[in-house]
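So, here come the structures, one by one.
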Structure P
Amino acid sequence: MDKVHSDLLSLWFADGTNFAGQDNLRARKTRFEEGLKQVYPHLPIGSRMLVEYKFFEPAFYSTDLPDWGTVYALCLKLGEQAQVLVDLGHHAQGVNIEQIVAFLLDEGRLGGFHFNNRKYADDDLLVGSVNPYELFLIYNELTGAAQSGDQPAASTADNVAYMLDQCHNIEGKIAPIIYSVLNCQEAYAKSLVAPRAQLAACQAAGEVLEAHRLLTDAYRVDVRPLLAQVRIEMDRPADPIAAYRASGYEARIQAERGTANASGGYQ
């Protein structure tokens, strides 16, 4: 970290067991804690250790760090520089990720994200491509915490590390990354539209439907023209993907490197 001037140590461990009785689960927990405690004291001043979790894969019976609660408990033992990293694809079907985000923000332990999207398992699809509403709700929690002034939630929200962890096999490489960033910008902009004071008043009064309507109305706002204008004012292309296509860069690198064919070779 010192050599590359990094202030983040991002960790994911593909450790676990495939069969009941394969190993002692409590002993594995102890070894894991002891291992990270060897590393933690060597973190540079002002840096953070972000620990990721995944409920299955590549092991199928048990995973040593299967969920956010396990990692949260581990981080509490390590110290203030240890935080939880949330990968959107590392949960079971139907898990309320925005609630996890809210909890970790309130505890000051949300360290960062691996943004992607999933339909079945850890699909590593474009973030916001399958469930854009979920991405908006995650940003809603981040924006709400940042604007609240509540500590440690507000300062934690301002210091989240955002990373893309995706796999682009058939749609190119760079354009999908640009598209992912655009999806994040739109979700964030929509979260800024949410009327926080009105929303809080409805929540306090138990106005269930009105609170829900206010939030979903913010999600339905088309912020794309505004974001395009912001880019123009920043002397950036209004349509980044169109600008990338027009640059000819992708055609140039394909000519230089070759393109994969269906049999797995290169031409």
Structure Q
Amino acid sequence: MAEAPLLVTVAPNGARRTKADHPALPIAPVEIAVEAGRCAEAGARMLHLHVRDGEGRHSLDPELYRDAIAAVRAEAGDDLVIQVTTEAAGLYRPEDQMAVIRDLEPEAASFALRELVPDAASEPPARDFFAWVADAGIAAQYILYNPDEVSRFLDLIDCGVLPPGPGHALFVLGRSDQDADPKYLFGFLQEWPDDWPWSVCAFGQAERRVAALAIALGGHVRVGFENNFLSPGGTRLANTAEQVAAVHRMADEIGRPLANIDDAKRLLGLID
């Protein structure tokens, strides 16, 4: 894993932040597209895409997704894998989250385990849905918020609710009201299979330290204004492309190459 090219994913907006938090937060499709293009130039190869409705609220509307995807493709071409989010943000039920993926059939999507499979009663529909996701060739990334969810994720694979591994997880460190602590990454990795891919994102000013640790350990990195818009010193960053450039520099310093688009698609299972 240590020699694998580094996949850098960008999350430039998220579900909750607004321009009151940062005036450069991209909300409209054209703003997202411009930022996506900058990030691709800086070395990112996957966009974690959120869209907003006309009042700036988080949305899973397939038509809004189609508009944003078209805008990103027009700006960045095929240099980015576009991963749509299914985040509920307190607004959507699991059936709504599944419905948008069935409608869109995107190339990649992220799924929070605690939202889509919260309990035993949710397992039968999740089994059918994730089997369909696999059959459709959609690159699934599973979002895990604490080490206990790693154990449950592996159990759900073992019992057939989730497709056979290797799975790709995103480990989330910290919360919107609590900066990440890099050492907590080791709790996620304790049970994670050595040869399975993983990525990490981190809330707050520790984002870059967490990214450096992940790069050194052979993992992959997601950065962006969804989780943090401050430099390690506490100054406000101009845009998510600055975060990508910082990750690029760190990877160069330890001799780990960034993934090109074919590397990214191969890692995500989109090509052989």
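Which of the displayed structures (P, Q) returns the greatest value of mean count of other Cβ atoms within 10 Å over residues 28-35 on calculation? Walk me through the numbers on the way to the answer.
Details: P: 13.4; Q: 19.8.
Structure Q gives the largest value of mean count of other Cβ atoms within 10 Å over residues 28-35 among P, Q.
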field: Label whose coordinates, when mean count of other Cβ atoms within 10 Å over residues 84-91 is calculated, return 23.8 (choices P, Q)
entry: P
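Who wins on distance in nm of label points 7 Å out along Cα→Cβ at positions 44 and 204 among P, Q, i.e. which is largest? Intermediate values should be presented prior to the final figure.
Numbers: P: 4.5; Q: 2.3.
Largest calculated value belongs to P.
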With Cα extents along the principal axes in Å derived as 65, 56, 38, matching label from P, Q: P
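Taking -12000 as the value of helix-only ellipticity at 222 nm (-39500 (n - 2.57) for each DSSP H run of 4 or more, over all residues; to 500) derived from one of the structures shown (P, Q), identify that structure. Could you put the intermediate results ahead of the total?
Working: P: -15000; Q: -12000.
The read-out was computed on structure Q.
Which structure, out of P, Q, was relative contact order in percent (Cα under 8 Å, 6 or more apart) calculated from, if the result is 12?
Values: P: 12; Q: 24.
Answer by label: P.
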statement: When P, Q are compared on FRET efficiency 1/(1 + (r/R0)^6) of positions 116 and 252 (r between Cβ atoms, R0 = 35 Å, to 0.05), the highest value belongs to P
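Mean count of other Cβ atoms within 10 Å over residues 180-187 was computed and gave 16.0; which structure, P, Q, did it come from?
Working: P: 19.2; Q: 16.0.
Answer for the origin of the read-out: Q.
Computed from the coordinates by the stated procedures, all read-outs in this text should not be read as laboratory data. Just so we're clear, the structure is a prediction, and the values are computed from it rather than from any experiment. Cβ atoms are built from the backbone, for glycine too; each structure is taken alone.
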